[in-house]
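The structures considered in this document are given below.
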Structure P
Amino acid sequence: MSDDRPQLVCSACSTVIDDYLTLKCEAPGGYFGNEVAFLCCQTCGFIFAPKNIHEYDSDLDFGKSSRPRASNRRVGTETRPGREYHMAVMAKEILEMAGSLPRSILIYGPGLSLDHVQLTRRFPDIRVHICDLKNFQNNTNFVPLDGPEKFDIVIACEVAEHFTDPRADFASLLSKVSDIGIAVLSTDISDGGELSFQEYPFIPGHTAYYSGHALALLAGHVDSGFQVDFRPPRAALAQLGPRKRYVLIYRDDTWPGIADYFSRNLIAPSESPYFRLGLMRRWNWLKRVLLR
């Protein structure tokens, strides 16, 4: 009998993958014991978990009465900037150091974050918009995912790990970047280590866990002129962990600005590190292991 199963192919490099690898999370934290089926590409290092989905366009996640699932420190409010704000300010400085004058910012997938409000206050001469699965915040500055508008700065904070069709989703994201523009993503990057001991890919809704090679390929599928750089944010020193990176996707003209910015700054800006949270997560993990 012939095998009628659809062929499993890596979204980044098109390598054929034999089968799913099912693992349980052994990392400290609230997802210890979660079981997920992964497609692991041995060629480019991309790890895909298409069955680990979660619907994020419901009132349960983004209703007016609900609280964001993300940590309070990451999500911007009316009075306190969050991570998207810091990412956008950094991107603006990079473009200016490269000799460009950014006139527009897009926050791609903000959920309930109000960093776009903070950015509008700080940069009144810059057009700031948001883009998401739908207009959760009922804001007039919303643009649809399939809209034709392009922006000089595109920010996607903790979004790319939720992509269920990475090539198409990166095409959507990067189609928003203007000719002089830069996209800055925040996500965890695989270091090729033991997957069971990395909590991030076991979180419900995290379908894509990227290697640097895979991200470079996915950006190149959209535009061969795109280049990719990786920088750790400040909070990676504590609660975000050592695999958290800002992914900078840009064209040649922007490189001098990146070199200039990081010659002056040791690390990328973010919300403040919260060291106690990291210690608490590891203590909770140890208690789970001891009580097995």
Structure Q
Amino acid sequence: MASLKNIKLKIISYKKTGTVTHAMEAVSAVKMRKGQERALSGRSYAAAALTVLERLSGTADVARHPLMKEGTGKACFVIVTSDKGLAGSLNSGVIRKVEAELSRTVLDRKDVVIIGLGRRGADYFANRGYDVRAKHENVSDSVSEEQLRVITDEILKWHAAGEIGSVYVAYQNFISTFEQQPTVRQIVPVKPDMMREVIAGIRPARGKYSPATGTSETSPKIAAYTIEPDADSVLAVLLPKLLNIAVFHALLEAKASEHSARMVAMKSATDKAKEMAHNLTRTFNKVRQAAITREVSEITSGIEAMK
């Protein structure tokens, strides 16, 4: 039978662990709400840029733009994961989704370029022989869209040089507090349907920020559109912006998913720590009561023996 001292030490240990996990749960809840609000704050800008692209999509100038056409180079995957653990199956879900996409498209390792946003995904594919050309660790929750232009500029440079022909972004899509969905979206070539899915996905399916029932957010298409000063000048600014928006919002979705998953994981850990402490307290009381009963029996037996 375990000693009372060991049981008491275990109870103290579980209570301390529960205190830490409860604090981490509270921090993750605050960060999750901030991340979701950040994603929503940039939604109007993204929708406006999409409206311009949809109105231009019927022109021949847009159809001829390199970013609107499938290239012949390698496939580039922007993989958004976390730098830290304690978030359940968050990172493994994204990694499995990327591997499934690689299997579906029958891509060999030499035909894939990896950009890692977060250490977990970058390390996983680097250890398996993939070409991890860029690795960005410790991406802050307050990162701005302009700061992510470093990644977008690399993609544009490689695409212009013919090194990559298509670009995919893989991340955890935030659906609700208790549900995140690993997602892979193709963002190059740039397509209005793809951008519409990205923008629609900024709002979760349920909860405070979910869209109102029956609302439609599709923008009208115009048959004829006058481009000033010229199509090349407009597209040279618009398409990189849209590409940057896709990567930026994938990061925001992943951040909200990370903090949500960590909050749920820490809540489960806190509940489990409380349960273990409660069970050990009952065991402690039983052992202590057995010891008291044994001592009383020994004293009674001694008294009886002395009579």
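Nothing in this text is a laboratory measurement; each read-out follows from the coordinates by a stated rule. In this text, all values refer to a predicted model and were calculated from it rather than measured experimentally. Cβ atoms are built from the backbone, for glycine too; each structure is taken alone.
One table, with the values for the structure above:
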| item | result |
| --- | --- |
| At a computed 2.2 (distance in nm of label points 7 Å out along Cα→Cβ at positions 41 and 177), which of P, Q | Q |
| Given 22 for percent of Cα pairs over 33 Å apart, calculated: source structure among P, Q | P |
| Origin of the derived value 14.9 (mean count of other Cβ atoms within 10 Å over residues 9-16; candidates P, Q) | Q |
| Which of P, Q yields -7500 [helix-only ellipticity at 222 nm (-39500 (n - 2.57) for each DSSP H run of 4 or more, over all residues; to 500), calculated] | P |
| Answer label among P, Q for the case where relative contact order in percent (Cα under 8 Å, 6 or more apart), calculated from the coordinates, equals 21 | P |
